[in-house]
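J.: The structures come next, written out as structure tokens.
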Structure P
Amino acid sequence: MTNPFYEYSPIVRRPRLQLPGGARLALWFGVAIEHYPFGKPGLSLVPYTADLVPDPMNFGWRDYGPRVGAFRLMDILDQAAIPVTGIVNSAACTEYPGLIEEALERNWTSWVAHGDNNSTWQVGLERDAEVELVRKVTDTIKTVIGHPPAGWIGPALTATMNTFDVIAEAGYRYTIDWANDDQPFWLNVSSGSLASIPYSRELNDVVAFMLHHQTGPEFAQSILDAVDQMLADTGDYGRVLGIGLHPFLAGQPWRAIHTARALEQLHDREGVWLTTSDALADWFEESSGTGANSQPAARE
């Protein structure tokens, strides 16, 4: 497929990427800390009230996440000894300071910038406006977490044709916008370097629950099924699986209990490296020998 951002590369024809400790699968979990501004549209449980102001049906459903669901997921991930990547709107850093403080106290050190808020998309931005947006988002998150985020994902995965160049120039090391591979790969950017880190679309609770209408047990089993299959895949290709959780979805009690049971089983799977997206980016940069303005050894 022709795509200006990357070249076609079949996994069976690539140089070997060896995961740390001889692992066959790197597994990371991203928890989305999002802000949906009052009175603006957003992901909706009941579309027929989505244009109303106020809209307690949908706003209240989403607002359960930063008030309750996020803390339930924190407990579950802690109990399962799962490292966490925070995927955060910059507006959430100022809207929910207690939530970010709790995450930092629980040693969330890996953070992915997720734009300003989840109702403001990047589609149609001129380059200068996008540069300013990325700067604002980066500075806000940096002020709260103590360092600039290393990764980027657009709100609702939206972008412009300039986004990757802009974030690479701003110092971002990777994006999780694309879900087209089981391995990291290098994106085409005008300067520096930018990696794509795998982050599943269907093993993401928004798609699983809102589009596929999976139950809590089905989603939990899907996680285990994907892990087992990727461990069983032939070849020595160092595969990666990223799973997304949203507190107002996976954090609901009737779903969270099943996710917790699945996570407890992951430590029984031999060959799994439980990690974060930042650590994956570190490993990929080291294993492929890249740096700014260099051509990575593993790139085809």
Structure Q
Amino acid sequence: MTEHEISFSQLRCFIAVVDAGSLAKAGRQLGMSTPSVSKAIARLEQTSGIKLLHRSTHAISLTQDGERLVESAREVVRAAGVFSRSARAQTQTDSSGWVRLTAPVALTRDVLTPLLPRFNHDNPSIRLDIRSTNQLLDLAREGVDVAIRSGSLARVPGHVQTTWFKAPWVVCASPAYLEGRQQPRQPNDLTGHQLIGFRNQRTGQVRPWSFRQAGKRGSVIQSAPDPMTIYDDGGSAWNAALHGGGIVSAPLWLAAADLRTGRAVELLRDWRDVDVTMYFLRRDRRLTPQRVNRVIAYLRRHAPALADLI
């Protein structure tokens, strides 16, 4: 607010003085000192350019202009009261309603889908709208409350990101593909194998494969795969590997179930990639509805315990 704008506080003081008949009584009702009330009235008159009150040692009365404007002031104060009450009511009820989430297709299918039925059961007043896409949506334009994404989000300004969980990418293949082939023991052994690549839809780049030898502090080895096939959906790339299409690098949360059952075999276990973080991404807003916070808190409590999966 600039110094030339009329404030709600000034109008509220004006109405209180008119109703109380004195600055002192108005101040007691508003919890303000008499000088503060007097100063607010003076600023209101200066800003509006209109003398609103006649003041004397013993009495205060409306001027003709004040009489014409007092009802308009009352309407503004009443409207502000209605807004305030509505806002408080909304705050009390913001634990119900829709929460809109967006996440990659594979993560929605393999991580969110098993987790959310329990949330629905425990929170019947909250409804979930899940947008499965490998593209990062414009949260404001699409009306999305939370996006779940991995890796660097430095190119998404004006948002708040918080960690959900961390997991490495692992190199895997199906038993059918490995039958009759020599398993790679180190990254260089991948040469000559059929590799399955993954293209990041957001960047348009084929994801490089990174390796760091277990137990050593050496730098990360990064290599560009020479893929036989490239997919832009992690779930499709993983499914291709399960059907014998070759060797794939995939996030552990996607691979864990099939590694447990033996449908897939992890290769280069001693050269696992560094952990990649999954984030909650929200618009930069200080006041987040309680229903959104409850969804995020639930997912945090049930973050995939990947260390225990295989």
Structure R
Amino acid sequence: MPYEGKARSALFSRKQSGGVFVIDGANEHPGNVWFVDSGQTTTGADAVGYGRSPDKPVLTLDYAVGLCTANNGDVIYVMPGHAETIIADSGVDIDQAGITVIGLGKGADRPTFTFTTAVTADFKLAAASIRVENILFLGGVDALTGPIEITGADCVLKDCEYRDVTGQATDALMLVDGADRCYIIGHRHIGAAGAGANSAIAVDGSDDLTICDFRLYGNFAVGGIDFRTTASARVEIYNGYIWTANAADIAIVDTITGSTGKIGPDLEFMLTDNAANITEAVTGATFHYFPPIYVCNLAGEMAAADNKTASTDA
């Protein structure tokens, strides 16, 4: 990341002409730039006059969102080591359209949001055209019902990670009906091995959705990715890996049998037994499929190509 090995004050500057904010000479932002750092309790505060500098930041992301102007190109940088606990529905509510939230740091040093107290506690992308990058989410209470929720259209969730810590989230990432044209890129889900999860990603009526470059593990009773309630049109899912520890042996499922789009290429699915499950690992008669799509049932076995009916030149 660009901050490594450099003093904080040397990283952030504003160009003399044009009023464009420059981060380490690489990333330029025409809108307002805000900084969040829970560790700066001496020099920072959730108060007027704070947030413009990494040395004088605000302390919570939700407060920084309130400082932003919608559709202005505003960016919020969340500093390495930042930590928040979310205890209620909309505990973080990103409700200003067009803003970007970028977490700085690697591994455990990434900004971390832990869900506790209520199963409805969540981090919400609640407006259109929001982008969130490089955030670590931890499930600190059993049976969370969508701790990461996207309700706005044209949103991007990039290189984020969810981990079960206490129990299992029922559904960790949820896209609500109307969250159209969203991109889920580089998402990682590390679920608990025990039963209790339905899915890592639940999709309800989200047209033109793209899910790619993902890694999902959990005991998914329904499926790693579950299309439910309202059909989603023209979705794309490619370049990903799902390992389900549930005997249902389903990686991607369309529980309403009406969603459409493109499944594959470059998908790998690991299952948990040798039941009749090569074809059934992805269920959805109204999807189109593009190889390679491989399914492996048990340790010590070689993956087999998905054996759905091949297209012919009729």
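A short reminder: the numbers here are calculations on the coordinates, not readings from a lab. Please read all numbers here as calculations on a predicted model, not as lab measurements. Cβ atoms are built from the backbone, for glycine too; each structure is taken alone.
J.: Tell me which structure, out of P, Q, R, gives 6, 26, 32, 21, 11, 4, 0, 0 once P(r) over Cα pairs in 10 Å bins from 0, in percent is calculated.
T.: It traces back to R.
J.: Still on this structure, please answer the following. Quick check on the output: 0.00 is FRET efficiency 1/(1 + (r/R0)^6) of positions 31 and 175 (r between Cβ atoms, R0 = 30 Å, to 0.05), derived from one of P, Q, R. Which one produced it?
T.: Structure Q accounts for this read-out.
J.: When distance in nm of label points 7 Å out along Cα→Cβ at positions 55 and 279 is calculated, the result is 6.7; to which of the structures P, Q, R does this value belong?
T.: The value was obtained from structure R.
J.: Continuing with this model, one more query. Hey, relative contact order in percent (Cα under 8 Å, 6 or more apart) derived from one of P, Q, R reads 29; which structure?
T.: It was calculated from structure P.
J.: Distance in nm of label points 7 Å out along Cα→Cβ at positions 79 and 135 was computed and gave 4.0; which structure, P, Q, R, did it come from?
T.: The correct label is Q.
J.: Comparing distance in nm of label points 7 Å out along Cα→Cβ at positions 143 and 167 across structures P, Q, R, which is largest?
T.: Answer by largest value of distance in nm of label points 7 Å out along Cα→Cβ at positions 143 and 167: Q.
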